[in-house]
Structure I
């Protein structure tokens, strides 16, 4: 079973999110949360399989990535706001509960949603990010994890991060995707993040981290 995707414009408070929805309206709901430096398009390669399994796939461009959901204050990217976005999305689609999948920052948000609103989540799949308690411990105590996460220090520097990632025709931003991501998807993500204010919004997720 296949279905053509549609792009919904979902208004949550003062923000409007671009949401890709694929599959039957009566399908089993599953929400997919992308990470950095990606967009909802990251889920496109696996969406047909989910739809074939009878699911309705809901993949938002998250806060800061949707052009009309891009507040400028760093505090607008704290976890409580990001969690509220996901719950607001479920409410907008009149969905009592859904399967939730997150990758990278999307996984960090998914952990928080499941912990704060377990009644709204049927299952949780977190890709590349462990439970926040374990990750927090590793950031404090494990030298190897501290080394692997060292890039975060750059991304937390407003202005410098944007300059480094966008110079030379976004060479370093493209390099973050490596050679395993389809080049067409890479370019789609890069086009989104090189729009005015987009990369600052996306890196504000890192600046809003609470130690």
Structure II
């Protein structure tokens, strides 16, 4: 269900799943985002690019949120922050669709991360499943790609649970925590691209 409603964290667009609010946040929510990033800085470090200390400040996150918001309205990127409906003041994750290519490809990249205290509860699979349907039906995309390091077994289980299929290995694909890392390439295909009424 698509809902343009308010929650305790300031947002400009929301999707509601059974347990979650997927929000495109306004810059005024930078304090909540910064709190989430700092809570999980050490936990996310093995799976993320290197960030300077300034990245973990309200001022910088306000800039990122403003860019997120503008890109959403321009339909060039769709970045959701995850919030539990039962705890609407606290961010628990991030799910973003970026690198959108139109023309003959109609594809994008998908990335995500979750709060260290919320892993193993099915929240990310719930968010991915719902958001991918939204992106296919509303943003009219054909292919969503997710790239995952071979050693990230939890993420692999999550993405496969959501119907993504491994299509190859990209060697030294991305700089993660200061080192070029191989990544498995996973893809979810919208087989009803030319019959959009089927996936509504």
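Tabulated results
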| read-out | value |
| --- | --- |
| Given -12500 for helix-only ellipticity at 222 nm (-39500 (n - 2.57) for each DSSP H run of 4 or more, over all residues; to 500), calculated: source structure among I, II | I |
| Given 1.1 for distance in nm of label points 7 Å out along Cα→Cβ at positions 110 and 158, calculated: source structure among I, II | II |
| Origin of the derived value 21 (relative contact order in percent (Cα under 8 Å, 6 or more apart); candidates I, II) | I |
| Mean count of other Cβ atoms within 10 Å over residues 102-109 - highest-scoring structure of I, II | I |
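Values in this text are rule-based calculations from the coordinates and carry no lab data. In this text, all values refer to a predicted model and were calculated from it rather than measured experimentally. Cβ atoms are built from the backbone, for glycine too; each structure is taken alone.
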